[in-house]
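Down below are the structures I want you to see.
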Structure P
Amino acid sequence: MSEAAIVSSYAHCQDAVAAVKRGASRYLTNFFAERSKVETWIANGDLGIFSLGEACIFAREDRFFTHLYFCAGSQDGLARILGAYTSGINRTLTVDLLGSADQVRELGRYFADHGFSDYANLKRMAKVCARNQYGNTSKEEDVSFALECDAARIQAMMEEAFDPLKENLPYETEVLMAIQDQQVLSVKDGRSVRGILFFENVGMSSTLRYWLVAPEARDGGVGGRLIREYFRTSPEARRFLLWVLDDNEGAIRKYEHYGYKVDGLCDRVMVRKAEGAVQGKPTID
């Protein structure tokens, strides 16, 4: 494997993608990250690029593994760059394949040919409304925007509850940035965080990223108060989105209760595990 070069700027990414698109017979990609997110990865020195001209791979370092994002001008180009990139590498790799069920099934064959196996499947749910019915409701009294001093505890709660290979967990610096942007709601008991809801608003769309209640606070209505306040504090949003594990029936029922419906977009998570490498903490189901 040739070493991935460090990405120097967002323009570097744009130029690489444009070069692939120019010669594309069938453009394939899973590189949909918002510019601000990509620029954070670049600033942290976490993003590398491996290019063959007809295709490129962006490799993002994260904890004990590497996320892969690809841009290819054809199916053959995708197969070739996967073979070139993975040859001789001994690090756990993960990729999110996005699209319809048929599209992710087709893309998965190329990754399976290079040692990737199915790890998780998520589906997107959407709530579309002409008017936000929660916009004029009363504030949930014990729900407020998280404070900067809560960032470390919120990060620890997510690390304890979620599998980073499935959930694309943020680092504490990203949690802090979201808190500063007032995109993390919390319920606290004194200084103790009992529940959080982490979201992103872009224009008239809002994405619920993480919704979590501490084990000792469950069955007390904390989750319901958090999500109602989330809707109330997003009055301009007309489309609410989230991703959920397709086998998490309890979570799906909760989202359906609040008006979300499956919209047909899938995320197939595939992983290629490093041989003999320490994998970090076990998967949390």
Structure Q
Amino acid sequence: MHVINRLFGTEPVPLHAAGPLNLSPLWSQIEDAVFASDLPGRPGARDDYTFFTWNSGTGRSHDKAKKLGTAERCLRRLEVPHEVLGHGMNPWTNILKINTLRDGLRRVATPYVIACDSPDVLILGDPGRCVDLFEQFDADVVYIGDSSFWPPEFEDLRLQEELIEGARQTRFPYLNAGALIGRTPFCRDLFDEAAAQAERQIGIPRTPGTSGAGTSDDDQSIMKRLYLAHHPRVQLDFRCQMFQPLTYQDQDVLQLVKDRSKSRWRRALPGEPPLRRPTPR
């Protein structure tokens, strides 16, 4: 399975469904196809990036429809080495994404880092493609763009994001903190700075029924401020060359293509039923 963005003719690799899954009409169809299909081919071995996911493993996402470990399941299927950040942290709050990645970056020996959320990310192919595409950006970090702004209380940040060069010409002008790729040395500095800002929000509880803006559940506004402060070293993937947001996107934007090629090395994951050969046409 791969996805073509009809607007730009791109084939992004990680897909991210921010917010409740019912806002991402294609999620279930893509998820079912990803785990039901043979792989088109094994990713080439490369050792120039480290892949992180965030998953405490101790609870549920705010949306009970989301399953912790979805991104990791994709990576295991692709046989891509990865490290899970935040395992066992209970209670989990989103501000911990910043601190755990800051700590994880201190252990990284590769020149590049990729990081993404766990329950609402599908990885369709070799993440190494993202490294090659990232090099086409004149940037040190690139985040996934999004069509909706969050958290909504920070209107000043929304207006500033829309003033970034190229933002008004794209469907995805807003930073989403759910997926990123960057150069390791710059990421270390960026997340040291982010962690210093996060100290002011740690321990502030989220009020039920609110977005959690400015609380321990809000990492996104911190990363938005740093995006604005460090642009163009920090950029967004406006044209979905690497990352694709799924929220509010339907088949008018995304073309779903099922891969017909067969893979000799594809095997069932633990807990899956035996794989069935497709019926010849």
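Some notes on this structure:
- Among candidates P, Q, the computation of Kirkwood radius over Cα pairs in Å, for residues 66-145 alone that gave 14.1 used structure Q.
- At a computed 3.8 (distance in nm of label points 7 Å out along Cα→Cβ at positions 114 and 250), which of P, Q: P
- Comparison of P, Q by distance in nm of label points 7 Å out along Cα→Cβ at positions 58 and 194 - largest value held by: P
- Relative contact order in percent (Cα under 8 Å, 6 or more apart) from the coordinates reads 32; which among P, Q: Q
- Largest in distance in nm of label points 7 Å out along Cα→Cβ at positions 34 and 210 among the labelled structures P, Q is structure Q.
- For Rg and Dmax of the Cα atoms in Å, for residues 138-201 alone computed as 11.5, 38, the structure of P, Q it came from: P
- In this comparison of P, Q, the computed figure -9500 for helix-only ellipticity at 222 nm (-39500 (n - 2.57) for each DSSP H run of 4 or more, over all residues; to 500) is attributed to P.
- Structure (P, Q) behind the derived value 15.9 of Kirkwood radius over Cα pairs in Å, for residues 90-241 alone: Q
- Parent structure of the calculated result -0.24, -0.73, -1.18, given that log10 I(q)/I(0) by the Debye sum over Cα atoms at q = 0.07, 0.12, 0.15 Å⁻¹ is the read-out and P, Q the choices: Q
All of the numbers you see were taken from the coordinates with simple rules; none came from a lab. Bear in mind that the values here come from a model prediction, so they are computed numbers and not experimental data. Cβ atoms are built from the backbone, for glycine too; each structure is taken alone.
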